[in-house]
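So, here come the structures, one by one.
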Structure I
Amino acid sequence: MSTYFPKPGEIVRKWYVVDADGQTLGRLASQVARILMGKENPQYTPFLDTGDHVVIINADKVKITGMKQDQKVYHRYTGYPGGIRSEEMKKRMVRKPELIIEDAVSRMLPKNKLGKQMFTKLKVYRGDKHPHEAQKPEAKVFA
């Protein structure tokens, strides 16, 4: 017996729209990461990108539980001596809420070239408008 692997031309990708309004950040991120990886598809293969495209709207209305809004701090390093930059979650939520969701999802994807390729299929928008109507995305509701 041999295992069937889908060829790159055989992989059909769907587009989904997810409304983040009132959804918990971590639960939303884990479910979106599963779709991006392709674990929802019957043709899932761990070493191939079989995932679908996801458009997240209303990123500014995502629910943050506990004290994370006040206590969580995002750090990044510029590469220079003394170049650590920090930003509190509350300030980032006001400035650019899309980054909070993108950060949560990207950390749930594989940390390799395949994970970076999967991450490119994620689009996050602050409001309820998005420029992907031509792809005819389906509404995806998580229970």
Structure II
Amino acid sequence: MGFIPSNATWFLADLVVTRSIEDDPRTVVHINTVLVRADSAEEAYLRATEIGREGEHTYENTDGKLVTVAFRGLRELAVIHDELEHGAELMCRERVALTEEEIRQMETPKEWLSVFAPRKGSSGPNYMPGSVMDMLKRSGMSESEIAGEES
């Protein structure tokens, strides 16, 4: 077992969640990272799996097809060693003996980071809930903007 400080109360859990769309053979898989408050690793595991199970549901997409959201399990569960505040380290991954080129390839230019990258439509099946589409339209977005299409 990894080192867990006695005062640890926060964990990061990667939930594996699938979306299956009626009449479409493709399954969409999301890895959702969530923050979990717990007093032990065992409690964190139980609470993370509870979060996953509570997210299971079905709904109708904008094409009138049934979408089933299913929690498949945890991909990762890690303790946060630091207090939650600006600059706190949330997770660490170690790599050893990388070349300078391999290190450069790990760096992402600012414009490619998710928060700065242009929105792209999904190439997968349609799992957009009709209720979300309606809300986005009411907020003034067009269907092409919602779909992430070039204007």
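Where does the value 55, 37, 28 come from, among I, II, when Cα extents along the principal axes in Å is the thing being computed?
Source structure: I.
Using distance in nm of label points 7 Å out along Cα→Cβ at positions 42 and 130 for the comparison, can you identify which of I, II gives the largest number?
When distance in nm of label points 7 Å out along Cα→Cβ at positions 42 and 130 is calculated for I, II, structure II comes out on top.
Comparing mean projected area of the Cα convex hull in nm², for residues 66-105 alone across structures I, II, which is largest?
With respect to mean projected area of the Cα convex hull in nm², for residues 66-105 alone, the highest-scoring structure among I, II is II.
For structures I, II, calculate FRET efficiency 1/(1 + (r/R0)^6) of positions 50 and 74 (r between Cβ atoms, R0 = 35 Å, to 0.05) and state which one comes out highest.
When FRET efficiency 1/(1 + (r/R0)^6) of positions 50 and 74 (r between Cβ atoms, R0 = 35 Å, to 0.05) is computed for each of I, II, structure II gives the biggest number.
When relative contact order in percent (Cα under 8 Å, 6 or more apart) is compared over structures I, II, which one is greatest?
Largest calculated value belongs to I.
Computed from the coordinates by the stated procedures, all read-outs in this text should not be read as laboratory data. Remember, it's a predicted structure, so these values are computed and weren't measured experimentally. Cβ atoms are built from the backbone, for glycine too; each structure is taken alone.
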